[in-house]
Structure I
């Protein structure tokens, strides 16, 4: 027996690889994100993001048979996939644009984000009751970021993903320089997402050389835990969540089993180390921000039960990560039944539908 309604809080589109070259090549030439036919002297198909070069590979035959590739860029195919998977809707994030965010040419990154946001809004317009897009907002220019936030809201996008950590050379997020952006997000009621891979570290899944791959475990762990630094230093002890009490913050694709220990560490800093660290005085207990001000995404974390107890059922949202390498596909209902076995039906419904509908006004 399946669930009555399933909505993924974390799915992805797969942008056409020529999207940015077609739109930006005349302006930015070789700096525009684009396909290349060689890298490091090796022939092949590669995608240049502006900071990293990605080896382009085709999905396997089974994935092609169920429409994995086309479902990433064709909304009609995506809706058909939802029907077959028994999924009634998806919150949609970028794929290639995630990696473009690290581009060294900041003007190119902003232009690429605008191109992506336009494309995503058009994709979701195919059925805006089942396709819920989250725009991309680079944060190196807060004035531009605020203007783009208003623009994507008018286009019907449901939220915005920002740099997980500000680009090198930019002020930290707790700086008043960004306050107009947080205020706009709060006033527009647009959730702001911190997502894996959108920070300062390269994606180790796309390393090419033996030297790079020596550091792959370190880099991957840095990506997985980068969000801790931003939550603690910027949003909690940096005072952002105190200054903007209605700001919605979503942590996506970091899973949740790390959170109970992190909450204990937050309280330890506040209670035991406050005098030595000279911390900002918060309006509430440090760990309570994780339980009352932030939503947390789970995909298939087998150790998530304790985190759900610590956070409360209202703060966790399930996502499929479709169509990425670890995604949950056509077997969504059976996977969900196993993941949330032991929870009562009302709590299961909150994790797979109710909470995401509340956050994104679905």
Structure II
């Protein structure tokens, strides 16, 4: 029951910008680019602080963005490849040359954070040193400035899952919440997996996030997941899955109309292509055409073959087959879809050629 925890969520979090006008639909829509970071193994942290699922969660998020959310480019950095220098190099040396002002850039992080409980939140990468945290971690303010400098998009989405029930050298491992980040432009959406001083349960937020960007957050079914829709979906789904113990926190000044996912083009292409054809094979199908002359049949990936008055086809792809016959000097044709083995009987009915298929078993 997803709605059971509605009373736990303040209305201002659900619809903080409901009265604002919708964004200009004529605004140019560019590419969608993402960097997903997941760190399970930390080079300089003790064994008890290594994380079990961060790497795999990041991989699933990256796959969902690419395969379900129609992102144009997704970079995945995990464990040893997720160093501070490597992340900065990808942004400064690669994305700075390809991301343009009309694009959307999404940054997703799952791993350790620190400083969220005393106002100086930082993200820990693979090579972060507990003896030199300030120099070897990503402070959210510095990172936000780097993003705007090196990745010149017009729309930014930042998602962090960096709050764990553990400590490092006396520091609680709590990363940033949504409001810990500075405002990044007018079109931005920044959300954390949990609230202030609130540890997150492993895997819960990433599962809900994947479901949301894959289409479940699209409340009005228009093929677009906006910031408002994703926020509403997450702040209902995550408490529902955690018994109310975890509540994602969005930056209060986010743009509710920012289009994070746009599946309209893919949906239109799928509709134009029609229903997908079956991929299984049929071991044997018999066609019987008792009337007329010049009877023929052709199925997928087969040659046209005579069927006077019957014929067998072996090991053919399921799906549409075309049948021809000449009756009283006039040529007729029809299509029948074969789903399994059996007898397909074709004859003239009410002046048209038609075929009956065996019952589905």
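Starting from the value 0.50: which structure in I, II was FRET efficiency 1/(1 + (r/R0)^6) of positions 112 and 224 (r between Cβ atoms, R0 = 25 Å, to 0.05) calculated from? Label of the source structure: I. From which structure (I, II) was helix-only ellipticity at 222 nm (-39500 (n - 2.57) for each DSSP H run of 4 or more, over all residues; to 500) calculated, if the value obtained is -11500? Only one of I, II returns -11500 for helix-only ellipticity at 222 nm (-39500 (n - 2.57) for each DSSP H run of 4 or more, over all residues; to 500), namely I.
Computing mean count of other Cβ atoms within 10 Å over residues 40-47 gives 12.2 for which of I, II? Derived from the structure labelled I.
Source structure of the calculated read-out (relative contact order in percent (Cα under 8 Å, 6 or more apart), 14) within I, II: II.
With Cα extents along the principal axes in Å coming out at 57, 53, 45, pick the structure among I, II it was computed from.
I
Only the coordinates and a few stated rules stand behind these numbers; no lab work does. Keep in mind that this is a model prediction, so the values were computed, not measured. Cβ atoms are built from the backbone, for glycine too; each structure is taken alone.
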